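**Q** Have a look at these structures, which come just after this line.
Only the coordinates and a few stated rules stand behind these numbers; no lab work does. These figures come from a predicted structure and were not determined experimentally. Cβ atoms are built from the backbone, for glycine too; each structure is taken alone.
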Structure I
Amino acid sequence: MGSRFGEEGRQLSYGSYLKIPELLDLQKGLSHEHDELLFIVAHQVYELWFKVVLFELEAARDRIDRDDIFFARHHLMRVHTIERLLVEQIEVLETMSPQDFLAFRSKLAPASGFQSVQFREIEFLSGLKNPKYLARIEATPEEKQRLQRRLEEPSLADALDALIARRGSPSLVEIFRDREHHGDLFDLCEELLDHDETFAHWRARHVLMVERQIGSKPGTGGSTGVQYLRSTLAKRFYPQLWEVRSQL
């Protein structure tokens, strides 16, 4: 009787394929406080999902460059689904009481979520580029090189503009009013707006979570904390896709 699928050789297992032992060895806290493990895992999970978001945003941009709107939208829909999950994950962090977080928070300084390189990469790749972050972020030379590359390479906003130009340069108002002739462009714009809106939702939800945890205390990285985070709430990747609503 022949062996079943997957049994030949038995050189690979679930744990070895996913590097589970190595993965579970990465949660090294700085205290013996109970909730520090939750804090570390939640933020490591964010970074893993950021990696996937960047991968899908790159793919979406490259598909737009090749006029492949169907698969560009497919990648953007996946991004939107992941981002909804990231918003929901904040509820897990909110199971920590302020006292539980403050028990180990002082040990985190000067580390801060502000220093997330992948978060800034998502902003740059989406279309919100700010070269000032290169000097302000604590990062390795390789990470700063990645950010510099993101600043210099075309963003999704650039890809959309180039696509519209290839289609004869209809205005956004034309695209939105004449979906019979510009249906695929309209759908792509709406997918990009879903990405923008869900990311804005994450920002707003994150501000509330931080305020619930630390009130008006300064951030561990030296920022003004909630005050700084509130100043980011108006950020938009595609302001023109929001503005067109006023012109319809």
Structure II
Amino acid sequence: MEKLNSGAKKLGLQLNPAQLEQFHVYYQELTDWNRRVNLTTITSYEEVQVKHFLDSLTVTLAFRPLLTDGNFIDVGAGAGIPGVPLKIALPEIRLVLVEATAKKAVFLRHLKDKLKLDNVEIVVGRAEEIGHLPRYREKFDVVLSRAVAPLPALAELTLPFCAVGGSVIAQKKGDIIRELRRADKSIRILGGNLREIKHIGLEEFADERCLVIVDKISPTPERYPRRSGIPAKRPLV
């Protein structure tokens, strides 16, 4: 895990040998399960270290001083990216992983047990439905999302989970100016305010990666999120 360890230091994160071993086990489980469940197209040892694990840890650039605890939720967790790498690096956080695909959720449960992760909950279902449940609605300090949806729809899928005073951190890459403009109405309606676009300057990433950071400044109206599929089909633009 040399590439991961080196990159993490640039982010101000010191990974101890036990944490690096957890990442190694994570890689083994990911590639093993990927033969049966479609989890990722990136499988080489070095690429997973950088494009999955280190990329996940870049979300820490959005909170300074560094948050070492709090309630986090990863919406559309898939193979556990970015939530699980963040949990390994910051073991005191409390993490909920939301995943709509049952097979991927089974992998996440297995991974949680294999890595011996405490205070991690896996929830199977769509964000549009889970976002209305009192147990999860507006309960989280940080809402994470990676490769889930364009920003206009993503705002509706994530902001309902975010507590007022908390933040949504969406990982994006490439030219997102038009996407941001289209998301302005959605963010405002759902109680958010765009704080910053933070570009990832690490040499490990040749493409233009950034964090879209949206602060929650007022409660989300009760009608949102709309029923499953509607945020993507009819985004608030």
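**Q** Given a value of 0.20 for FRET efficiency 1/(1 + (r/R0)^6) of positions 140 and 164 (r between Cβ atoms, R0 = 30 Å, to 0.05), calculated from one of I, II, which structure does it belong to?
**A** Among I, II, the structure yielding 0.20 for FRET efficiency 1/(1 + (r/R0)^6) of positions 140 and 164 (r between Cβ atoms, R0 = 30 Å, to 0.05) is I.
**Q** Computing FRET efficiency 1/(1 + (r/R0)^6) of positions 124 and 188 (r between Cβ atoms, R0 = 30 Å, to 0.05) gives 0.45 for which of I, II?
**A** The correct label is II.
**Q** Comparing relative contact order in percent (Cα under 8 Å, 6 or more apart) across structures I, II, which is largest?
**A** I
**Q** Can you spot which of I, II the value 10.1 was calculated from, given it is Kirkwood radius over Cα pairs in Å, for residues 156-195 alone?
**A** Attributed to the structure labelled I.
**Q** Where does the value -9000 come from, among I, II, when helix-only ellipticity at 222 nm (-39500 (n - 2.57) for each DSSP H run of 4 or more, over all residues; to 500) is the thing being computed?
**A** II
**Q** Turning to a different aspect of this structure: When Cα Rg over 2.2 N^0.38 Å is calculated, the result is 0.95; to which of the structures I, II does this value belong?
**A** On the way: I: 1.19; II: 0.95.
Label of the source structure: II.
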